[in-house]
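Participant: Below, each structure is written out as structure tokens.
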Structure P
């Protein structure tokens, strides 16, 4: 598959569907980004199968329903505030018109800088817009138009937002993040595994503010916070409730990791900590059945990234692809704990093998 072919698939999958996005359609642009980025870790023997999986994804997206009607022409100069206002107003058609006109003029850095602070707290689109922004920043060759569908989905539920942190003042100590996550009580699932009810549970139970408000700060060690949330998610994948392996624990890593990767890149550090902390806490509150240890220790692993990347790149599950790539990124930022991330990715691969 050439870069020209990849661009053609990206362009086709940048066009939203007319019907409300289901889970596949919502994840598809992000899945494409992850699969393209996984290719660089796949050994030659598995590359053809990985490429065929990308073509399969493109065909599945094409078959997933009619495209949205062509957007009306927008001749105005790019205006991030107008696009944000359209999302907040729930005007799907205007959002799509603006996105179609303006995204091709913006780099990933432009998009993150212009939209990040407003969009990262949104729980619409399953809270996945930060993943798209983060993946675009990691690979500038990907077209920013892949965010057109996610932006439209954000406008479908504009009031689904994390906002508890806006009423919290003062300067806390983010070094307490692990202790806060470890202190999360076991509340159980709120009748649904979808992102909005899980995070609503974290907020409405009062646990997000109780545990995270003392941490909020305008300046803190972002990389330390990032290592904390990725270690907690990887540990949970290996040691906690295995029924949550394919979706709960994958999201527990990919979502807060993406948010914290945007801290200082269009998203204030305070907002990033509040949102990423809420994501990490929400999954522990709902899915945690095993208490986190006093300290998560480094581990050794016999797995390797090329074999795990090959497994994920050839498998049909979007979350396996995104989680494996996220583990690779986590290991690169947290070398001492690479074995933990290898084990977490290998654990999910094995889960899928066992599930048939």
Structure Q
């Protein structure tokens, strides 16, 4: 296969940052993946796997190895009564797949509309938004083990899904390359669990219970989700400078009861009430809105540090206004330090930073 040299990486990411890749391989089949991995192994070259680039921050110096760009295509839908198994190649555009499924009278991933990136990233990050996550619908993940070049199949349980993570992001990070993902969807009426989305549907005059299940109801939810995301500059748009980001740069932290009490005490010392803190109980503990922590630590929307800034429409989106990954990392580090000093909470970065 063709191995390109000294290829710019910034255009392959939503942040539009990063220096060149020493080598780049564009892979559209499992055979391409195996050949590229074998090529790198023979030469002792490090490998970074890149999908849609919506969750990746490359260093200004670029990557001194092989960037393997995954482009496996194909969508197959196997129906059984009111349900269906949807299998998509890892290189398929995620929002395109969501739109395809909604148009095909299927529900289950409509709340994940407008999320940039490719199908292969969804199980790695357990992509989720507005009350849905892919862990709720994934049946099977197929992957290539990088060391053996053998194909491996994982069931949902095998993937070890948790909040915005999985075995592919944790214990088995960089061990596998996702090649195909199968989702179980159905012709049903979406269940709305997120207050902001409920308010948007109400503002649009949409009564989900009055709509037919499947395409009609899911289409209405998809439209509402995209409208909400667009209002926050969370839908990629070349005309909106605020979309030059990696989406939410920090995860919503999950705190223990003791940690939450400490946060509430610190906020009370500043004259606030415990009820001011956006908190959502789950099985792991108490999830706190990272955006609230960032803004209450003194980082207003629109804040700038050199060529990096905070989106004018979303406190968790760090935006590139120039060409310096160092500026963006510096702003992120400043936010993490200040939030920890102010509230005793450590924010975790969501995008993957790839150093030289």
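Participant: With relative contact order in percent (Cα under 8 Å, 6 or more apart) derived from the coordinates and found to be 21, which of P, Q does the value describe?
Facilitator: Computing relative contact order in percent (Cα under 8 Å, 6 or more apart) on every structure in P, Q gives 21 only for P.
Participant: Still on this model: Among the shown structures P, Q, from which was the value 22.5 of mean count of other Cβ atoms within 10 Å over residues 87-94 calculated?
Facilitator: Q
Participant: Quick check on the output: -8000 is helix-only ellipticity at 222 nm (-39500 (n - 2.57) for each DSSP H run of 4 or more, over all residues; to 500), derived from one of P, Q. Which one produced it?
Facilitator: Of the options listed, only Q reproduces it.
Participant: Out of P, Q, which has the highest value for distance in nm of label points 7 Å out along Cα→Cβ at positions 271 and 295?
Facilitator: Across P, Q, distance in nm of label points 7 Å out along Cα→Cβ at positions 271 and 295 peaks for P.
Participant: From which structure (P, Q) was FRET efficiency 1/(1 + (r/R0)^6) of positions 79 and 255 (r between Cβ atoms, R0 = 35 Å, to 0.05) calculated, if the value obtained is 0.80?
Facilitator: Going through each structure in turn, the value belongs to P.
Participant: Assign the value 5.1, calculated as distance in nm of label points 7 Å out along Cα→Cβ at positions 47 and 183, to the correct structure from P, Q.
Facilitator: That value comes from structure P.
No lab work stands behind these numbers, since they all come straight from the coordinates. Predicted model only: the values in this text are computed from it and were never measured. Cβ atoms are built from the backbone, for glycine too; each structure is taken alone.
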